[in-house]
Structure I
Amino acid sequence: MRLTDFYVLMIRLLLGYVFFSSGLCKLSDGHFGQLIGPPFLIKQLAQYQLGLFGYFVAVSQVLVGALVLSQRWSLLGLVMLIPMNASILAVTTSQQWAGTPFVNAFFLLLNLLALLYEWKSLRFFLIPESGAPALPTRTHQLFPGYWKPVAVVGLGVLGAAAAPFSLPTALAAGVAAMLMAWWNVWLPARMRWPALTALGASLFAINALALAEPLTHLSISVYTLVVAGVFVAFLATLIESFYPRR
């Protein structure tokens, strides 16, 4: 696997997790750990008779995030994510939320970079005379599996459907979807140990964050675990970037 492939894989996993977890958090009234809010959007919009719209936003985030995490349909998810990211950026800028627009702009930039990675497959839509698009996409060449991506999306849909009614089911389905997503991209035969370490540490961090509420009884802060996982993932990514390749 090329270094560029690894970088863009980490971008897809980050974007997929951010929006997948954000949607489940909204649907579960803030009980599913996530990075971007607001967690109580549905209740807040319900005050203005827009509760159904709140559910639509949350379910859309879960579905799009799951598509990005699946790898098999990540290109579709990334395309759908562009208007979602742009809309969130517009709202947070209009509301003058301190710092949030910069975070959203960063996610939008990552979104565009991930799409640029598949330029050979997408250029046909922007430049028709360039010839037929390159198929399959680079992502599908690296991760051609079928049942694991289906399981990622299926578990995501299950979590979204269960969230308003059964928190344990939603948590279990959400965590299982993320475990399946990381298992799908776990390729020891084609990845070096720093890349595998970065994947493992990032999975540890996001699951610790997702389960922050159930894990509050631990003697150590859950957020300490999250920071530790992120630090190890970052350090392993640096090693992967600069460690000589044979």
Structure II
Amino acid sequence: MKKVLLFLLLASCATNNSKVTNEYTIATKDTAIIVDGTLIESVWQEITAIDKEMHFPWETTPAPMTVFKAFQDKEYFYFSFETEDTNIVIAETITKEMDIAREDRVELFFAQAPIDKPLADGSLPNYFALEMDYKGRTLSIKADSQKNRDVDWNMNTLETKGSRTEKGYILEGRIALEELHQLGVINDNFIQAGVYRAEFSTVNGEEVMQWISWIDPKTENPNFHINSSFGTFILE
């Protein structure tokens, strides 16, 4: 019961954007899909989206469209991003995962608990960051709030596939529910999660970096690696 109340408290936090809610229900569907980066399966049309909530917390201009959807079946957590992007920054090849940090990408974070507070044993909870480009390449990081980061960590069951579209790109993926349980991020059917996008452009030969988030972290400078940037997924 304490865990339930904790996650409900997280979900009640206000944001600057009145359209933003920091709860998202992960529907259960008796449907297994092929992760191919197309989103042609009818189940994607049945899923509620996080879309209008995706905004620039640190800018006053409207953000380009980002649509996030997710659902689960008996085995997997499925997710997708669909974006508008007329100026995609992407590397044809990468030599190490950190190269992805210089690209356009979408991001999905999961946390074991509020990352700004120690656990009962005094240790800090971990969070797991997945930063994915449309080629399906992923920068995966295990970290805590004290900036202890393991960039060699990988999510074992993560599968991703992306594609270019006329307006931007799609990224589709899935993760085994068993692994999310093993990582300790599913607690009483709640997941503390963040949904983000790094929007890079090249303008007059210069790189422009912009940051899109589901939740407004209410920080002066862009920062997704902070507890206030997380919302709550509710597993139906």
Structure III
Amino acid sequence: MSGPVLSALVSAHNEEARLAACLERLAFADEIVVVLDRCTDRSREIAHRFTERIVEGAFEREGERRNAGIDACRGDWILEVDADERVGEGLAREVRAVVRSSPFDWHEIPVDNYIGERLVRHGWGASFGKAAYPGLFRKGVKRWGRERVHPRLTFSGRKGPRLSAPLQHYVDRDISDMIRRLDSYSTARARDLVESGDIGSLPANLRRLVSRFLKCYVGRKGYREGGYGLLIAVLAGLYPLLSHLKARLEGRP
């Protein structure tokens, strides 16, 4: 094989409904690595249809799971995606071109976020959705932190320009899914806060509710998405407040 080797990395927990659609879009990579975290459904069977490079384990923390996948990749470059994400033909071509010729060490990829079948372009951010992410990188350049949710990232090397073709991210199936995600994220964040010994203050998190709402609804133009933009802004504002209250009232390490 000539030229740099590209690994596609996918992490999954009980994703039998979405995993095949993700993996079938990754055939352009030189290898596919799948991390299965405590899966009790057909995810393993589905993954084996596409690759033999499967890592199985029980990972309490998101960063540990993702780092295990990075360590298992044998490629010079890694494209990291999740089971609810799809790589279109345009992005696949661009990724291969960047891997062949980029003098840089990591690149961000823009994201098109869907709620159900609705493309929602504006308003994402403030820990509740992503407009872009550092998904293409040379091996050894990117490491995840130990937080349970939204782990910190550390990089070495040089950041290159953002790619132009977007990743398709089916972030939530419906509004109920959005609310369940808020509950799950805030519970995990509360555990991180308790463990850190600094849960913050109620006044500070009330201020963050307002600032995050404004960031998403006004600064990131969520108002252009109608009711969905309003929901994203409200939930993004509630996330730090709920995390604080869970840590304060129900806290356990």
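Only the coordinates and a few stated rules stand behind these numbers; no lab work does. Owing to the predicted nature of the structure, the values given are computational and were not obtained by experimental measurement. Cβ atoms are built from the backbone, for glycine too; each structure is taken alone.
Between structures I, II, III, where is FRET efficiency 1/(1 + (r/R0)^6) of positions 86 and 142 (r between Cβ atoms, R0 = 25 Å, to 0.05) highest? Each step should come with its number before you reach the end.
Values: I: 0.35; II: 0.15; III: 0.70.
Structure III gives the largest value of FRET efficiency 1/(1 + (r/R0)^6) of positions 86 and 142 (r between Cβ atoms, R0 = 25 Å, to 0.05) among I, II, III.
Quick one: distance in nm of label points 7 Å out along Cα→Cβ at positions 182 and 206 came out at 4.7 when computed from one of I, II, III, so which one is it? Mind showing how you got there, number by number?
On the way: I: 0.9; II: 4.7; III: 1.9.
Label of the source structure: II.
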Next item on the list: Have a look at I, II, III and say which one yields -0.60, -0.94, -1.03, -1.12 for log10 I(q)/I(0) by the Debye sum over Cα atoms at q = 0.13, 0.17, 0.18, 0.19 Å⁻¹, for residues 118-213 alone, as calculated.
Entry: II
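Have a look at I, II, III and say which one yields -2000 for helix-only ellipticity at 222 nm (-39500 (n - 2.57) for each DSSP H run of 4 or more, over all residues; to 500), as calculated.
Values: I: -23500; II: -2000; III: -12000.
Among I, II, III, the structure yielding -2000 for helix-only ellipticity at 222 nm (-39500 (n - 2.57) for each DSSP H run of 4 or more, over all residues; to 500) is II.
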